[in-house]
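Some structures are shown below for you to check.
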Structure I
Amino acid sequence: MPAAQGPWKSTRRQVLAVAAGTALLAALASPALAQANGDDGWPNRPIRMVVPYPAGGSADAVARRFAIKLGESLGQTVVIDNRPGASGNIGTLDVMRARPDGYTLLLNPSAHVINPEISDKSPYRALEDFTPISQVAKGPLVLIVTPSLPVRTPIELAQLAKARPDSITFATSVIGSASHIAEELFNRVANVNILIVPYKGNAPAITDLMGGQVTAMFDPAVTSVPLVKSGKLKALAVTGRTRLASAPEIPTTEETGLKGLEFYTWYGLWAPKGLPEALAARLEKAARQVAGDAAFRQAMRDNGLEPVGSGRKAFADLIRQESALYRSIARQSNIRASAN
């Protein structure tokens, strides 16, 4: 068959020209479109996950397990960056000021929400200055003491504090942490006034507790239970409604006779404010996948925590509820920090 002539030849050239032009426009527009949608090949380099506490503490332990699985889900390395100091504010503000490009994240415990509720000069607000991605895990605290302390229950600790008030001190990871709130609650419900000594994280606090520089502490199970099982510390009770599956021998505070001390800590994933919707959605999906990972779930439960993997809306709703709770506790217990 002879080649087509006339109109067909002209139309074919037009079609080819239009197709080529369309392809060129698409190629030129795709980077801008991807950037506008918050996707530009993300993640194409390692992601930094800031933990505003020292290595070896409970937040660090959760973050390292979570980072490995998050990296597997995203197909990119997630690097932990410990930035302790100023009651967690140094690392927290580092993330708050970072570019919202998905390459800087924050793994922070519930102190992230507590701090603004007890400090007159908090430099941030949890929801206003960050993008909440997901609650990662939650769990009760463990009341731990030095092994030589002659007490077996929280009530006996309170009795000893009343008899020898200068001999008992609480360590707390930082002012405004869950351990700090739990210790203030203990003072209130047990009608004692045990001195609370703040540290720059629960790792140095536990070190001093084992060394006898302080007497007692409320600490997440992820760091306290292994030390209890090794005999380096003694557990008096857990603040949950039920016993820990990983340490069922430790009674709840209510079982020991102390009422009104049910309390939990939790860990959440955050990004800087202004994170594009596309990246926030991908991080939320990845966090949910981590929470459903069998190995991660077992690791959390082995350490007294329950994996969560909540969505962004559920996490934001929790933050509002928790903010009101901590504000009420701070008011009732007269907890106030002029600065952090």
Structure II
Amino acid sequence: MKIYFRIFVVLSAAAMVIFTMNLRTNQISLLSEPMVLPPTEHLTSTSRPFYGHASLKGNASFFIPGNNIFFSLNHAFSLDGSNICKDKDPYMVIFILSLHDKTTQRTAIRQTWGSVAKTSRWPGTMFTKIIKIVFLFGVHENAVLNEIVRAESDVHGDIVQANFMDTYSNLTLKVLMGFKWMSIYCPRTKFVTKTDEDSFIVLPKLLHKLESKTMGNTILGPFFFTDTVFRSGKYEVDRKVYPLSMYPPHCKGNLYVMPARLATKIAAVSNHFQYMRMEDVFITGILAKVFDARHASLDESEYYKYKSATMCELSTGSKILSQGNDAKTQYNIWNTFLEPSMCS
């Protein structure tokens, strides 16, 4: 068995070298300009104990990118948000997945927890680190809605739109295009965060958690060490897309945070795998596995996976995140931070 394992290690390393050489030779561009393939020392490691369900260990070669290109990241940015990081390099860029017609939801975020991006203030706290929020969009089939988003971008300067159709199936593409945008316009940020427009994030608590951990190659979020692949129903995945029976460790839900360098590497190899519309599993699990990334969990004491936190659970520091909030609820939560006596 040792001999076979050594042969596998040698073949895996050789395959990765050939892959790297082919990319450089053919100058495959994942961006509008060539993107340097991440260094091989961060690819799936054979020097550390295998990380994930035991059934995946014998299929580790699946997580080595091949030469085929399965989908494109060469979508131009119709709204490029080029001024978002122009003045200073942020500590964190927060990508918020938004729908074109959710104007009031975006306004609520800008005036509540997202106001930190403009003011560097949180009730009772001054931020020493620069945070930026970016609302991500594709192109809507309704031209009027695209114009609404464009006008909103002119006012707030916090919108990025890429030229692909904005559909549920393209959520994965939306996030990857966000990573691509970051690598072009905000390359020196330290962390990237993905969240949704119905989320409320207690940013001081989130930053404190990040600072208490070594995040070099780690993704923070609601963590699942393993999960079964469904072949039917809402979460169906075709065997041609992902042939294994279990997913690698990954994050799910409304929030995950990773080092910007890891996000750039994930974008660089993403289209060498079959596209998967389950964005969180694909990005934080399958693609993260290519680089032997680890995960840090938000547990039940910090985040409810299947329900919203109460206003007072957020304002008293019990929870980092709540999901399922409409615009009115965002304001109500924010008011408990402005008036702590509401929860005393």
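When distance in nm of label points 7 Å out along Cα→Cβ at positions 49 and 113 is computed for each of I, II, which one produces 2.0? The read-out was computed on structure I. In terms of relative contact order in percent (Cα under 8 Å, 6 or more apart), the structure with the greatest value among I, II is I. So if we calculate mean count of other Cβ atoms within 10 Å over residues 297-304 for every structure here (I, II), which label has the highest result? The structure with the largest value is I. Source structure of the calculated read-out (distance in nm of label points 7 Å out along Cα→Cβ at positions 177 and 241, 2.7) within I, II: I.
Work out the source of -14000 here, i.e. which of I, II gives that when helix-only ellipticity at 222 nm (-39500 (n - 2.57) for each DSSP H run of 4 or more, over all residues; to 500) is computed. Here the read-out was taken from I. Name the one structure among I, II that Rg and Dmax of the Cα atoms in Å of 25.6, 111 was derived from. Here the read-out was taken from I. When FRET efficiency 1/(1 + (r/R0)^6) of positions 97 and 185 (r between Cβ atoms, R0 = 35 Å, to 0.05) is computed for each of I, II, the one that comes out at 1.00 is II.
Values in this text are rule-based calculations from the coordinates and carry no lab data. Quick caveat, the model's predicted, so the values are computed rather than measured. Cβ atoms are built from the backbone, for glycine too; each structure is taken alone.
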